[in-house]
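Dropping the structures in below, format is structure tokens.
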Structure I
Amino acid sequence: MPDYKEMYLTMVRETEKAITLTEQALKILIAAQRDCEEMYLNSPDADISLSDTERQG
């Protein structure tokens, strides 16, 4: 007979690991995006301007 309790516990443990890894990956991606934005904003060639719709609001 299958050990349903162990099957359940295995699935719960692995699900928790996957959630933790997903949260860590998200933090890494957000940090990378912020780093890239900072590099762009601090570059001497950055051409930053507001569009007409942003100026009206």
Structure II
Amino acid sequence: MNIKPIKTDADYREALKETESLMTADFNTPEGKKLDVLVTLIEAYELKHFLLDKK
């Protein structure tokens, strides 16, 4: 997967799948850096598209 903005539900699902495959990556490796970027993109997408009830 190329790292790209997450704009659709399909992009989101693809990013989640890729993130899952990278969960055991070491921090300062190319895979770890890719995981860090993907998690940041996923968080941004979720904040915009999934409303949380803050009671």
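The numbers here are math on the coordinates, done by the rules we state, and not lab data. Given the structure is predicted, the values throughout are model-derived calculations rather than measurements. Cβ atoms are built from the backbone, for glycine too; each structure is taken alone.
Points to keep in mind about this one:
- Which of I, II yields 22.8, 70 [Rg and Dmax of the Cα atoms in Å, calculated]: I
- helix-only ellipticity at 222 nm (-39500 (n - 2.57) for each DSSP H run of 4 or more, over all residues; to 500) derived as -27000 - corresponding label from I, II: I
- Answer label among I, II for the case where FRET efficiency 1/(1 + (r/R0)^6) of positions 7 and 47 (r between Cβ atoms, R0 = 41 Å, to 0.05), calculated from the coordinates, equals 1.00: II
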